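A.B. asks: The structures considered in this document are given below.
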Structure P
Amino acid sequence: MKETSCFDILGPIMIGPSSSHTAGAARLGKVALYIAGSKFNRVDFILQGSFAKTYKGHGTDKALVAGILGMEPHDENLKYSLDLIKDHDIEINFSEADLDVSHPNSVKFVFHHLDGTTTDIVGSSIGGGNIVIKRIDGYKTSINGNYPTVFIQHTDQTGVISNVSRLLSNAGINIASMKVKRKSRGSQASIILEADNKIPEELVEKLSMLPGVNSVRAIRPVKEEV
């Protein structure tokens, strides 16, 4: 039997008008910020489906920008986010496209970093303020932002998974779930770890130094705060 929380029944505390188009959009932006990090000066928002058709009327554009500014869905400043982003010298652009994901309330974030690199993140707002991150830099994912999460890109080789698990175990981190995918044998692969404990920064650094590991991103959970 699926557990149901009061959040699922009552919906999120938020600035309206829509839990999917506003609260969910703000959460998508905030999780995307956690994944991309802080050193960027431009973000492209590529919208699909109903996000693309109604984003101005439902305030989805304001919510997405509020999210990348680190705001909660209930933040009173959410409605001013399009003005506030200018104070951070961050350029924003909105466009429409087919993102090849099934849910109509979907967006692709393209973060342009100061070092010339980019981070691409595709996510969907699936109702009631709930979200799922479906792709990171082309890798398929399923991240809902409810748990401390680590996303690792690595070379598909013997020992990487066991070394990662050992480091977390030694740090007292309990793994709630682990998903491993690879593009092909011996090529690029990814690990998504959800944990019961906060992932400290020093552990992220140790993970990034393991043989075969190319990049590590720690994603903090998005919680309802009152």
Structure Q
Amino acid sequence: MNDSKVYSVFLLEDEKSTRERLAAIISEHPKLQLLAEADNCARARHLLNDCSPDVLLADIGLPDGSGIDIIREVQQKSPEMEAMVLTVFGDEESVVTALEAGATGYLLKDQSFDQLGDSVVSLMHGESMISPKVARFLLKRFVPSAQESVEASRNTTADRSLTDRECEVLGLISKGYSYNEVGESLKLSTNTIRAHIRNIYRKLAVKSRSEAVFEAAQLGLIHIDRSH
């Protein structure tokens, strides 16, 4: 993978001092570029019509709506764009709603911002950045028992099978490859990879890359190497 890539970030945060601090952190990181910033949903929608960042860093509680709505809209339009929530809301409903909308990262503002830049880069490398305080109930909610996994696999694999090519694509996605890198590896165009991803989402009834990888692994369609 190309470690020299610089990732563009769209910042959505209404509190001015926090936004300025986050903008400075992003701008100073050698692998990040601050593409644009907004302080409300309306402004974000307007700017996102004219730019395509690699990652959306969004607060939830905004003056004219929720950052989750922006994440959901972005995922429908550009599913290859990553989204990370940075918020004070750590309740289960907010976290689950954000992840279901397509967020692959969820950090709380009570953490130090010192490692935020590295967290964004890790997100782009395929890691799901989740604050420790919210990780426990996510594990309980989303990780089924072994018996439940077996039964689910028996009942749904036949109806939700992927083609060999789709499994190849998702296998590379699970290793942290970007859409461009998957295309280069398989000698396919990025548009073709996006088409495969859309088909995968439809077949697995998911809305994000992390959900697709999780579902496919549970169904035994792909194997995730957990040795690292």
Structure R
Amino acid sequence: MNIPYITTEQMREVDRLMIEQFHISLVQMMENAGRNLAALAIERFLDNNPNGKRVVILAGRGGNGGGGLVCARRLHNWGANIQVITAHPIDQYRGVPANQLQILQSLNLTISPAQFELADQPVDLIIDAIIGYSLSGCPTGNAADMISRANQMGVPILSLDVPSGLDAASGKAYQPAIKATATMTLALPKLGFQQEGAAEYLGELYLADISVPRELYTVMGIYTDNIFSGKDIIHLTP
């Protein structure tokens, strides 16, 4: 199967064309990402039974965080016990991620704004949706603290798109960086994932469909097979 790896600049262009030329909104992309993330979490980490399982979602304020918040809603609807820890105060969230956070507030989910505090209960899974492919330099502040504490918990971590702290362009792991058990990347895998040392942070690598039309890739000069023929998530590397 022809699955090209793309640069972060190309991924930005994918996002732009999705909205401006193909009229697929950020809300739609975020919903697709979060739904697939929840589905992978259940199948790979929750024994296909989310009921009563405790999942902690670490969410930044960008698109990556918004996908994590969609995942939180999906897992809640399917019976999981959810706690959301935001990387920033709630009033600093804007646009679509802010709307996703409002939805969770209306559902009375447990939300811990910019504070990594956990109840004294076992955690089955951590979802890392702190920082996406637009990372620039070392994580700082509360985001850095969340990454470090997640790594120390000894709990499986599922990262959305790219482990927080890993540079998707170069494959460089800044400090701190999430050491994921598995990563579900979106649309196409990122070029930095092929670099030496990146696999240590990616864990198992999955690729998920966010409904990018093949025609969009053709516009960009990228040619792919029918990657997602019959399924939304593909297991790329063990």
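A.B. asks: log10 I(q)/I(0) by the Debye sum over Cα atoms at q = 0.11, 0.21 Å⁻¹, for residues 90-201 alone was computed and gave -0.45, -1.25; which structure, P, Q, R, did it come from?
C.D. replies: Clearly, the read-out refers to P.
A.B. asks: Work out the source of -15500 here, i.e. which of P, Q, R gives that when helix-only ellipticity at 222 nm (-39500 (n - 2.57) for each DSSP H run of 4 or more, over all residues; to 500) is computed.
C.D. replies: Q
Only the coordinates and a few stated rules stand behind these numbers; no lab work does. The structure presented is a predicted model; accordingly, all values stated were derived computationally and were not measured.
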